[in-house]
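Multiple structures are listed underneath, in structure tokens.
Any read-out appearing in this document is the output of simple, stated calculations on the displayed coordinates, not a laboratory observation. Not measured: the values here are computed from a predicted model. Cβ atoms are built from the backbone, for glycine too; each structure is taken alone.
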Structure I
Amino acid sequence: MSLSTLQPQTSLLKFPGYYEFRASCSRQSFSLPESIVFYAAKNPSSMKLYQKLIQTCKYFFIKNPILTYHCLHFEENEWKTCVGGSCYRRQEQDREYRKINMNLNKLQSKLWIDYQLHISSSTSPMASSVASTMYNGCVESLELIRQHISFNDFLFFAPNVRLIFLEESQVVYQNGVEVPYEVIFANLPMVDLLYFQRANQFYDFSNTKCNQTKVVLAFTGTISEEYKEKLAKIVDEILDADSPRTYAPPFIGFIGQLPGKTQAMINLYNS
């Protein structure tokens, strides 16, 4: 026998399509009443439990098709997810990702993301499009770049999220008006850190204070002298406030800020 005949015939392998997979499922006989099994299939209490169920029997995936990911990133019109939870690593160069061939318009399963959803796209409604495909909004980290997300879709993620990064992104009401940050804060019971980065868009931060949440407000574009003065006044009020403060001191930074003020804000933020 030649060595060539011992090689795996990969060209003959064919992964079943959506409908082929469903057709391959035989009728199951469970020891529990069918109503209980059906309820368990439709209402998994955790991603880990769901993964165990679908590994046990095709029935559970067919009754409730969900694609599970530790994290999901959309950048440069491509989807990717981390390998082995490597997105936890602090250094970007230590993280490893694999690409995902996914078209939201053709998706026939729901998405379940355990840790982080990151969307960077010039298509501003992308975040809302993703929200409509998800089984639940239980992500810990939400990073949106150049996005307009509706307030209702934002609330979908709000109950469990701990870190929010909004870069050139806005949360808007149905009429297109931007949701004030203090309203966003009020609807985030678990959040630990909010990072807002804007260019030269005007926003009144005078009412934006939070008791325990760490907040970063960064202006990376050119802003008017009048707006710089307004921000500088807010910075001075924060730095001059009596201790202990009734809120977690935020960091506010902008181009043209006095270096001493910037460092003082960094020190206070990290204290």
Structure II
Amino acid sequence: MDSEFADRLVVITGASSGIGLALTAQLLQQGARVLGMARHVRGSQTLQALLQSYPQQLLLQAGDVTRSADLAMLRQRAVQLGGVDYLVACAGHAELAGSLDQAAFDRQWAVNGAGALNTLAALRGALGSNSSVVFLGSFLSQASFPGLAAHSAGKAALITQVRSLAVEFAPLDVRINLVSPGPTATALWDGLGLAEGELEQLAGQLGRRLLPGHFVDAAAVAQVIAFQLSQGARGVYGQDWVVDNGYSLRQGHGAA
């Protein structure tokens, strides 16, 4: 297959849904080998269908990025497969909580921040030369959004840390960058615990700030990630590419 991803190993966390699932599908189509980790790999019908379509390319591992034993197992499997060419940390968690709710911050940081960084730490020795790493930021790091302050703060901290990591890893011939999705049509919103009517109201408020008038498609975000992984972005280090359907261009704050 005429693709730079052909037969190269991509490790994707959060591979069972949303952006991680969309990226898994796209890279499999381009001939990559994908080692996907998620807490519920058997619960995703789409992921299981991909496994049937790409049995020689797709490998799945049940695991949680907040568990060091699971990350150690992920590293062991990646080494057995010959090392990692690309790493994308897509595992994520969001919940509504008060801005001073420390427990809510800890739960979200454990996945979105520490979980992502610990994934890189676990796989650091398995990264090959000329490899590329992408973390997920969030449009919320640039906006005030009541109830999601902990999520926003964690993503902002991750973005800052990734810039330093990009400098530290550059001498190792490893590029590190971020993609920050805007309001994206994924199951993450369902996990906020809002009633159906409240969720529809929130979607309407957000939609009015989006230039096309609708949420970002997960596949669109995945395409940007794939380009950032590629040699086409070989001059890009420590950058945060925002894919938000124009949300950040609107004036004002919050969802309104």
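State the single structure among I, II that was used to calculate relative contact order in percent (Cα under 8 Å, 6 or more apart), giving 9.
Details: I: 9; II: 20.
Structure I accounts for this read-out.
Rank structures I, II by mean projected area of the Cα convex hull in nm² and report only the one at the top, that is, the highest. It would help to have the intermediate numbers written out before the result.
On the way: I: 21.6; II: 13.4.
Largest calculated value belongs to I.
To test your reading of the models, identify which of I, II gives 1.0 for distance in nm of label points 7 Å out along Cα→Cβ at positions 136 and 216 when calculated. Numbers along the way, then the final one.
Values: I: 2.9; II: 1.0.
It was calculated from structure II.
For which of the structures I, II does the calculation of distance in nm of label points 7 Å out along Cα→Cβ at positions 96 and 240 return 2.5? Walk me through the numbers before you get to the answer.
Numbers: I: 5.5; II: 2.5.
It traces back to II.
Assign the value -12500, calculated as helix-only ellipticity at 222 nm (-39500 (n - 2.57) for each DSSP H run of 4 or more, over all residues; to 500), to the correct structure from I, II.
On the way: I: -8000; II: -12500.
Among I, II, the structure yielding -12500 for helix-only ellipticity at 222 nm (-39500 (n - 2.57) for each DSSP H run of 4 or more, over all residues; to 500) is II.
Given structures I, II, which gives the highest value for Kirkwood radius over Cα pairs in Å, for residues 112-167 alone?
Working: I: 11.0; II: 12.4.
Greatest value across I, II: structure II.
Can you tell which of I, II yields -0.75, -1.27, -1.35 when log10 I(q)/I(0) by the Debye sum over Cα atoms at q = 0.14, 0.20, 0.21 Å⁻¹, for residues 72-223 alone is derived from it? Mind showing how you got there, number by number?
Details: I: -0.71, -1.43, -1.55; II: -0.75, -1.27, -1.35.
Computing log10 I(q)/I(0) by the Debye sum over Cα atoms at q = 0.14, 0.20, 0.21 Å⁻¹, for residues 72-223 alone on every structure in I, II gives -0.75, -1.27, -1.35 only for II.
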